[in-house]
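Derivation of every value follows stated rules applied to the coordinates shown; laboratory data play no part. Fair warning: this is a prediction, and the values are worked out from it, not measured in the lab. Cβ atoms are built from the backbone, for glycine too; each structure is taken alone.
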Structure I
Amino acid sequence: MTYIYAKHDIEEHERLERHHEANAEARATHGSLGTQAFRPTDDGDTVVVLQEVVDDRLAEALSYDDSEGFAETLDEAGVVSVTESAVLEKVHEQDA
């Protein structure tokens, strides 16, 4: 599996969550299989998003993430900046 990791500085978590949920169909159209969002317990102004992507559609997903339309979505969602991002490959998984 392939994942896109992005760390965002945000204005308001609830605002980001509303826009993130509303954008799910657009992400899926470009290869997303779903996302998980994490917030550090000591920093309410940061969110880390991990998006699972269909392996053979990674280029399409990255192109969407770099698009003007997605930049507008981030702006509307109150994302101040994307401070880190990377493409990750799952190399191990273990229960407990």
Structure II
Amino acid sequence: MPVAENAPSATRRRPSWFDKPPAFELDFLTEPPLALSDLLERAEELSPGQTFAVRLGCEPALLCSVLARRGFNHWAGPDGDGAWTAHFLRVTW
């Protein structure tokens, strides 16, 4: 049975771009987190087709929403240890 397009990422199949090597990865569980403005600045330097990943201690709903308005698709899911990883694809400038 197909999963609804608006279903949480964790219940949908991974997109075809998911396995692309990310331009950068951030792990806010082991590194000091960036300010949102710094993360957005790094993300906006990417060209269409490039990806990046962020590991967080919570579901990244707000981050996904902000980046969607800036031309990014996302796929996010729980890691099994209470953390979440969100993968982002730049689709437009």
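For this structure, a couple of remarks:
- Structure (I, II) behind the derived value -9500 of helix-only ellipticity at 222 nm (-39500 (n - 2.57) for each DSSP H run of 4 or more, over all residues; to 500): I
- Given 3.0 for distance in nm of label points 7 Å out along Cα→Cβ at positions 47 and 79, calculated: source structure among I, II: II
- Test item: FRET efficiency 1/(1 + (r/R0)^6) of positions 39 and 63 (r between Cβ atoms, R0 = 30 Å, to 0.05) calculated as 1.00, pick one of I, II: II
- Source structure (of I, II) for Cα extents along the principal axes in Å, computed value 35, 33, 21: I
- Sorting I, II by relative contact order in percent (Cα under 8 Å, 6 or more apart) from high to low puts I first, with the largest value.
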